[in-house]
Structure formats: C-alpha cells, structure tokens
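In structure tokens below, several structures.
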Structure P
Amino acid sequence: MQKALILNGPNLNLLGTRQPEVYGSTTLKMVEDLCQSHGASLGFDVSCLQSNHEGALIDAIHAAKGVHDGIVLNAGAYTHTSIALMDAIASVELPVIEVHLSNIHAREAFRHKSYISKVAVGQISGFGAQSYVLALDALSAHLKRGGVG
C-alpha cells in the first residue's frame, strides 16, 4: 500500500469557522476524514498533519522522505512567502501536489505567486474540500505513471 501525507499549514485548523464565505463550512477534521476515505479507495494509507509553524511543516516534509510516496500540501499563506518550504520540497524529491480551497488566482494579487508551484507536480485550487480529492487522484495517477508527466 502506498503512503500519502496530507500536510496543512497555518490557520487551516480554523476551517469551518474562519471566513466561511471564502473557505466554506467544512472543518479540517472533515477534510482529513475525506482524505482518509478517498485515499483508501485509491490504495493509499493516508496520514494527516496540520501546523501553524513553518519549521514544523519543513520537519514533516523532511520526515516524509523514505516513508511516504507523495505529499498533498496546502501551505496556506506560506505558499506565497516560504522559500524554505520550496527548498524542503526540492530536497526530499517526493511528488507534491499543491492544494488550495479557494481559487487563489481570483483573489488578492499577493496570492497569485506560489513558491510551492515551482517544485510541485501541479496545483489544484478553487474546489473547496474537493480540491484534496482531486489532488489525491492526481498523486495516484502520477505515481502510476512512474512519476512522469
């Protein structure tokens, strides 16, 4: 069985109550349960982690090497600011699918830049919690192709 890490960054612990007009009413627990269920249907053993701390996210990325086959990452606001997360992803040589609940390209201009996208296999945004399902589908397809394309 392949292993996937669902990694969520700052403020995502507040899903369901934080700006529901932007992020919806789905809680982080609901997202994690959805990922566990859908991941299992794809043959993934799914682990979930959320942290508001950049260093903890970097540590989780480093620890994933040799343990997980890929990462689904919603780095939250660190997407737009963290060269350190970008470097960590590049260092572990694992496929990463970047995820966002909202369409970051339809929001404020500062959200249009992603350091994560420079080292990710791809980016999925704007589909709410369904973005994670789509990301797991994309990760599965990527791994089945041997990590190509």
Structure Q
Amino acid sequence: MPTMTSEQARERFVRARIARLATTGADGRPHLVPAVFALTADTVAFAVDHKPKRSARLKRLANIRVHPEVCLLVDGYDEDWDRLWWARADGIATILPPASGSAASARYVRLLTDKYRHQYADRPPEGPVVEIAVTRWSGWRAA
C-alpha cells in the first residue's frame, strides 16, 4: 500500500474543498466536524462563518482552547478502490479574533473568500479564525 510523501499529502490538501477537523474535548472524547479551509505554506486556516450552527459556543473552539493539537483529514472516495486516497495534516491550532480585529485573521478570511467565492461573495466569515500550524503531513493512496 503506497504512502504519500509530505509534499504529495500537502498537494492533495491544496486541491481539496472540504476537510474533517478532529479535536479532543476536556473529557478526552474526540469531536469531528467538516470544515472549509484555506492553506498557505504549512498553515491551514478556517473561520466561523454564517452557516447555521447549533450554538454560538462551538465545541471545536472550546476543545482547541483545552487541547490545541488537532488533525485535519481530506480524502477521495471512488467506487474503483484503486483510486482511493486520504491526506492528513496534524498541527497546533490557535484561535484568533475575527477579521475585523486582526490583520492575520483578515488575511485568512481573504484566502477563504478567494477559495469559496460563491459561498462567501456577499458574506465573508465574521467569527473567530483558527490558524493551524501543520507539524506533520501524511497520506495514503491505493495505487
């Protein structure tokens, strides 16, 4: 089974539209949610946006405050299992203020708006921004 190099895993991230974000709560339980993201160098960023949420107090942010170690996963599924792949970014997350209060956050929101033009054209993310310094890229592909 072929593994990917760090560079190959990062390249899969560049092309992906959605990731799954894994965090760990104070109770040690894992929490997994989908996330749209932007990638620059070895930093992945996402922001709290206007999509409906169950609560304004997001578990992913609470978990990051307690355990900043996170994992992001992107993957490609195909009925032809010779075309399966996944790529993973492990890193340390930092919660930044919304773009209105931070130059770094504003830069990440611009990257997100560029990537998700249709979704964010009229309403860019206004909530906190999470910056993830990737410490390890890894991946696997079937063939």
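Computing FRET efficiency 1/(1 + (r/R0)^6) of positions 54 and 78 (r between Cβ atoms, R0 = 25 Å, to 0.05) across structures P, Q gives 0.20 for structure Q. Each of structures P, Q was scored by distance in nm of label points 7 Å out along Cα→Cβ at positions 14 and 38; the highest score is held by P. Between structures P, Q, the calculation of mean count of other Cβ atoms within 10 Å over residues 6-13 yields its largest number for P.
Calculated for structures P, Q, relative contact order in percent (Cα under 8 Å, 6 or more apart) is largest in Q.
Thinking only about FRET efficiency 1/(1 + (r/R0)^6) of positions 46 and 86 (r between Cβ atoms, R0 = 25 Å, to 0.05), which of P, Q has the largest value? Top value of FRET efficiency 1/(1 + (r/R0)^6) of positions 46 and 86 (r between Cβ atoms, R0 = 25 Å, to 0.05), among P, Q, belongs to structure Q. Work out the source of -11000 here, i.e. which of P, Q gives that when helix-only ellipticity at 222 nm (-39500 (n - 2.57) for each DSSP H run of 4 or more, over all residues; to 500) is computed. Derived from the structure labelled P. Which one of P, Q has semi-axes √(5λ) of the Cα gyration tensor in Å, as calculated from the coordinates, equal to 25, 18, 14? It traces back to Q.
We did not get these values from a lab; they are worked out from the coordinates using the rules stated. These numbers were taken from a predicted model, which means no experiment stands behind them. Cβ atoms are built from the backbone, for glycine too; each structure is taken alone.
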